[in-house]
Structure 1
Amino acid sequence: MVKNKTTLLPIILVLIIIAVFAFVISTPNNNYESDAKYEITKTDIFSLEEFNANDVSVMGLKVGDRTQILLETLGSPDLQTDYRGGTSTLEYSESIGLEEPGLIVLLDNGVVKRITMKPTFNEFLVGSTKAGLEKTEIYAIFGVPEEVVRMPLKQDSTLVIKSLLYHSKGLEFTIRKNTALGFSLNLNDQGSN
C-alpha cells in the first residue's frame, strides 16, 4: 500500500504542473501591449481625424498579427469555425468576460485579416467608438462610404444586410435595418498613416 502512494505522488505532481501550464497558456494577456499607435479600449478612434485599421489594436491584437500572437494575446476562443482554404473564425465571449460573443477574429492562413466588434463589446470601448451605431451616425462621423455591398442575410434569403466599407481606413460596418450589427477593422492594403 505504501509503495502505491509513492508511485502516485510523482504522477499527481506532473498532472498538476501540466494543468497549471495549460491554464497559463489559455489565459488571455490583458495588458493590451502592442506596437499599435492606438488601443481601441483606451482611445476613441472614431473621434480621430485620421486613423488606419493597421495602426489599431483590440485588447493588444491587431490585424496582420499571426495565430501565435492571437492566442498569446486573447487566449483560446469560445468557438472556432474552420473553413476550406485555411480560413477560420474565432469567437470570444466568456473568455474575455462577456456573456455573448463580442469579438470575432477572421484568420486567413494564419494571419489576422479582420477583427469584428459586436454591440456586447461596447463595455470595453470608449467615447463615440461603439458597435451598434445608427446609419445616420456613421455617415455623420465618416461621410459617405467608399463602397456599399449588399448581400442576403442567409443563402436564398430576401432579407439583405449591407456592408459600408471605408477602404482608406480599413473600416467596415455591417448594417441591418439602418443599425450596425457591428464594425470591423480589416487588414488594410492601403497602408498605415
Structure 2
Amino acid sequence: MKFLDQVQQSLGAVNGYELPFSIADFLVPSKSTDQLIIKEGETDAELLVCLRESLLTSFSDKNFPADFQLQLLPDLSVVIEELSHFNTYCLSAAQDREISEVELEVQGEVDKFGVALDFLHQRNEESLKEKVFEVLFQNCKLGEWVKPEDEQRYYDAHQIARNFCRSVLEEGLNFEQSRSKFRAFFKSSREVKLSSKY
C-alpha cells in the first residue's frame, strides 16, 4: 500500500536510516489489533506488523504528504507508531543491541511528531506545529487493551516524548535543525533517551 511506503520513507528521512526491505512483507491485516508481534528465537526473530483492516482501508487512497490533515492524525499515529516499533526493533537487532519495551514506546511517540512535522514541512504548513503537538500530547489516553501492570510504562513514555518534542518546538529550530535533533535522539543511548533531561 502506497501510504505505508510514504510513512516508512518519512520515518527514515526524519531519523536518518533506510531499511532494506518492504513493510508490506511483514504486514498482517487484523480485525481489531494494531500491534508489532515479535517471536524471538536463539539466533533470529519472526516479526509481524498487525494493523486493523479499517485503518488500512481508510488510508488506501491517501497520498502523503499531499493528503495530510490534522483530523487524520489520531488514526495515522497508530500506523506511524507500529512502523516505528518495527523499524526500531529491526535496526537495534541489526546492531545486536537489546531494546526495552519503554524505548520502543518512547521512540514511537517521538516518531509520530517527527513524521507530522515532515509532512507539514513538505506542505509548507509549519505554522500548524503547535496544533500537531496538542493533538499528540495534550492527553495521554490508553487503550482498553493496556494491562494495569503496563500503564506506567505508557505514561512514562508519553511524558519523555512530550518533553523532548516540546523542547524541539521551544528552541525555534528550522526544519533541518529539527531533523538533526530527531536523528540525534534516535541514535542516542537508552540512558540518554530515557533520561529526565528532556
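Read-outs throughout are calculated quantities, based only on the coordinates presented, and are distinct from any laboratory measurement. Source: prediction; values computed, not measured. Cβ atoms are built from the backbone, for glycine too; each structure is taken alone.
Ranked on distance in nm of label points 7 Å out along Cα→Cβ at positions 133 and 165, which label among 1, 2 comes first with the largest value?
On the way: 1: 1.9; 2: 1.1.
Answer by largest value of distance in nm of label points 7 Å out along Cα→Cβ at positions 133 and 165: 1.
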Revision key, fill the gap. From the coordinates of one of 1, 2, semi-axes √(5λ) of the Cα gyration tensor in Å, for residues 61-116 alone came out at 18, 12, 9; that one is structure 1
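Given a value of 1.9 for distance in nm of label points 7 Å out along Cα→Cβ at positions 93 and 125, calculated from one of 1, 2, which structure does it belong to? Mind dumping the intermediate values first?
Details: 1: 1.9; 2: 3.5.
It traces back to 1.
Tell me which structure, out of 1, 2, gives 123 once volume of the Cα convex hull per residue in Å³ is calculated.
Values: 1: 162; 2: 123.
Only one of 1, 2 returns 123 for volume of the Cα convex hull per residue in Å³, namely 2.
Kindly point out which one of 1, 2 the value -0.79, -1.06, -1.23 was derived from, the read-out being log10 I(q)/I(0) by the Debye sum over Cα atoms at q = 0.20, 0.25, 0.28 Å⁻¹, for residues 109-172 alone. Could you put the intermediate results ahead of the total?
Details: 1: -1.03, -1.24, -1.26; 2: -0.79, -1.06, -1.23.
Source structure: 2.
Using the calculated result -18000 for helix-only ellipticity at 222 nm (-39500 (n - 2.57) for each DSSP H run of 4 or more, over all residues; to 500), pick out the matching structure from 1, 2. Display every interim value, and only then the final one.
Numbers: 1: -7000; 2: -18000.
Comparing all candidates, it corresponds to 2.
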